[in-house]
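Scrolling down, you'll hit the structures one after another.
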Structure P
Amino acid sequence: MKIFEVKEKCSQCDGTGLYVGLAERDGASVVCSHCKGSGCFEFKHEYEEFSSRTIRKGIKRVLQNNVGIVVGSGDNCKLEDFGGITYKEWLNDGKFPNGSEMRNYSCPAWWYQCSDYDKKPNWDECIFGGSFSSCKHFCDKSKCWERSDNELKLKR
């Protein structure tokens, strides 16, 4: 194990050792709880130096991100239904090809909001009130994916 230590001017009290917040008024202060009144915050971090990525046991599939839904296999679905690539593919090059998005369960706007905001479509017909799945086009999201794919091809 290695240790990284630094002594820095306390950011909470500006190095004074005294904290003045919303409740301290008219010249009152409290001893800064961050630096214990010293004005100096001592940061200490123990770490193991990185040598190489290790294998994570039990992983079968890797998704680029998750839009906030439970992912797993069961009676009616397989891990592949959620997109992604195999763990072996991810270890080999880590690239997620077009089509590896979570297309069965998200639309392009939802997906790209989480994975690559620059690619998120800004379409007038993308109307949702509070959740992407409430969009009137969500049930036909395959058409939205097709449109998104075509627009992204033109940008390349």
Structure Q
Amino acid sequence: MIKYALLWFLAFFILFLIAWVVRLREWLRCKPWPWSQKLFAAIEPIEIALWNKSETILWARFKVLFAVLYSLLQMIGTFDMTVVLPFIPEKHRWWITALPPLALAADGVIQEALRRYTTKPVALVEVPDYTPVPAAVREAVAMSDSTKLEAVAVVKEAQKEGTV
């Protein structure tokens, strides 16, 4: 019973992390709700310390942690899918063998989604939003944002014209 609760917790945690990394964090950060601003003010130092406030770094570190945990559990023999197979109807057993490739495919989709909206270097991403920073730093980040938008517009225009 505890194993199933642990598996459900792990599944929920993974799904929440995927949602957080792919869209939830950015969506919540843009909302003017007082509680969301307080939440980010509280967790921002943790994000900066652990994964430089970068969703791609968070996802990469999660994958490393998951791979290490999975390998350790297999090494000590506590994670063996053959024990579960008798409890799964024959027509659904193919899911067990399909899970690793499906997980890799899902990882690829998540990685692509993260890459498509990653637009800043990590040094600019980890600048705190909720604690005071020097005006020169804020100016440099704003200038970087405007330059990035101009560059993207020029490239899209060139792509429309077919020159790129």
Structure R
Amino acid sequence: MERVVHNRASFNVPLTLKEISGQTILDVDLAEIDLAGWCLALCLLKENLVETIFLTGSKRLGITQSNRKELPGRATLNLTSNPLALSISATELDYWLAFFLKYYRDGEADVDHLDIEAEILPQRRETAYVTLHVKDARPRVSSEEAKEILGGT
């Protein structure tokens, strides 16, 4: 972790906000992040020991845990705030923790990215995708290999 200051953690990572075929996508490149520090920051966020994790690149993103019991989905993304604001539900944070802690333990992730669907604020009529990319992931398997692994026909 680059630093923890009072109630926030901060990391420098490449961020790209783009629109493809009318779909808003926020790409977050975590390939060079201090994985142990990132896992610690997620744990601190879950336990409400930090309020915000900031990711800073060409854009700035603040990640918070929603204090509401249920979000309309599992995440909201405010594109009009400065910094951009991603609020994730406790359920979404649990998914992130399981993924990144396992990645830390194994030295490689099951997949090379996580996709998070987030309602865009303030209008809540559209969704954006936030994609968290990681560096070390297991090789992809073919559909035939996946069927074999899953015991399918």
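Values quoted throughout were computed directly from the atomic coordinates according to the rules given, and no laboratory measurement underlies them. Quick caveat, the model's predicted, so the values are computed rather than measured. Cβ atoms are built from the backbone, for glycine too; each structure is taken alone.
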Q) For percent of Cα pairs over 16 Å apart, for residues 30-85 alone, which of the structures P, Q, R scores highest? A) P
Q. A value of 40 was computed for percent of Cα pairs over 16 Å apart, for residues 62-117 alone; which of P, Q, R is the source structure?
A. P
**Q.** If helix-only ellipticity at 222 nm (-39500 (n - 2.57) for each DSSP H run of 4 or more, over all residues; to 500) is computed and equals -7500, the structure in P, Q, R
**A.** R
**Q.** semi-axes √(5λ) of the Cα gyration tensor in Å from the coordinates reads 39, 22, 14; which among P, Q, R
**A.** Q
Q) Which of P, Q, R yields 21.2 for mean count of other Cβ atoms within 10 Å over residues 102-109, as computed? A) P
Q. Of structures P, Q, R, which gives 22 when relative contact order in percent (Cα under 8 Å, 6 or more apart) is computed from the coordinates?
A. R
